[in-house]
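Each value in this text was obtained by applying a stated rule to the coordinates, not by laboratory testing. Note that the coordinates shown come from a computational prediction; the quantities given were computed from them, not determined experimentally. Cβ atoms are built from the backbone, for glycine too; each structure is taken alone.
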Structure I
Amino acid sequence: MQALSFSSWALLAAVPVGALTTAILVVNNLRDIDSDLEAGKHTLAVMMGPDASRLEYLALLTLAYLIPPLMWWNGWSPWVLLPWACAPLAVLYVRGLYRAPDGAAYNKLLAQTAQLALVFSVLLALGLIL
């Protein structure tokens, strides 16, 4: 805004970071779904249910990993693909989310998703700089 201009590419680069940050919230709400239901809280996870919340998590991670190839395809440096180095972690975490037996098991996944967001964001920033 200070430059009095708007870059759609800057907005696009922010989407994966926002998607991964939202994924952290999805895990948190999924973990608390039973207690939120009992307390009468109407979180998105309560309204959608656990299956749709897991699908939301998968969609958010998928969205995050689709943006760097889109940027590269549109002329950005191949370095923007650096976040793909942590894609195996994302696959493990999605599997973990679908296999978690109860709300307490989500605590580890919550921390892992936050770490994934950090690693992805650092790699994307490096890719944009290089």
Structure II
Amino acid sequence: MQFKPEMIEAIKAGRKTQTRRLCKPGDKLMYRGGVKAMSNAGVVGRNHRARYQVGSRYSMCPGRAKPRVGLIRLSAIRLELASAISETDAIAEGFRSRDEFLGYWHALYPDLDPVLTPVWVLRFELMAKQP
């Protein structure tokens, strides 16, 4: 999973335990065993392949084809609009406030309206970090 260098530092320091990812056309939230519990959730893309799965581990990378700098494990997934972020969630994203997060989000995606943009909210824990 790719993160900006400043977000990798926040993860390693324990300040970031959530990330938001754009919901792509065709994405669906699926539940293992038909049980609608967040502990069994996964995101399946249009090609029917799992994009994110609770309990799965993902490499933290500072960019495409860059070496892994750590390992995270997803603990929960939910769908919401980018603008629906709470103060508590903004802090879990590694920011001091909701406004600071929304400013960062707008800099990343200047052409997207956060009021209309669905995102996957991925909660995770740091499993291992490389120096």
Structure III
Amino acid sequence: MKQPIIVDAGPLVALINQRERHHAWAHEQFSLIVPPAFTCEPVITEAAHLLRDSYNGVDSLMQLLERGHLTIPFNLADELPAVTRLLKKYASTPMSLADACLVRMAELHSESPVLTLDADFRVYRKNGRAIIPTRMP
């Protein structure tokens, strides 16, 4: 089975908002994804906040979920000890809750790349010292 892509807020915003600098890149990346892509609720919250002033931005984001292009297989309550460990480890970066959840998802789906615009994913490590495979512009 092909590993899912794990998606951060930046590419979601860039996909939906045509004025975003990385819109063409995000559109190309999403055209290559076999749905569903994985994400987490903190990423959806972050993307919705960033899209709040974009015409139909939040609605377009919700449609990605409704249509099954994006799914949320992550439960923060179940992964709280691991996410808390990551937040403490990268407190000086600083790491957001969304980033901590994505790193944890990368640990759980070991071969899955993270689609992101966030250069901090070059610093973050999964399972202690393993590089997280990423797709970035």
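Couple of notes before you dig in:
- Label whose coordinates, when helix-only ellipticity at 222 nm (-39500 (n - 2.57) for each DSSP H run of 4 or more, over all residues; to 500) is calculated, return -25000 (choices I, II, III): I
- Comparison of I, II, III by distance in nm of label points 7 Å out along Cα→Cβ at positions 42 and 58 - largest value held by: I
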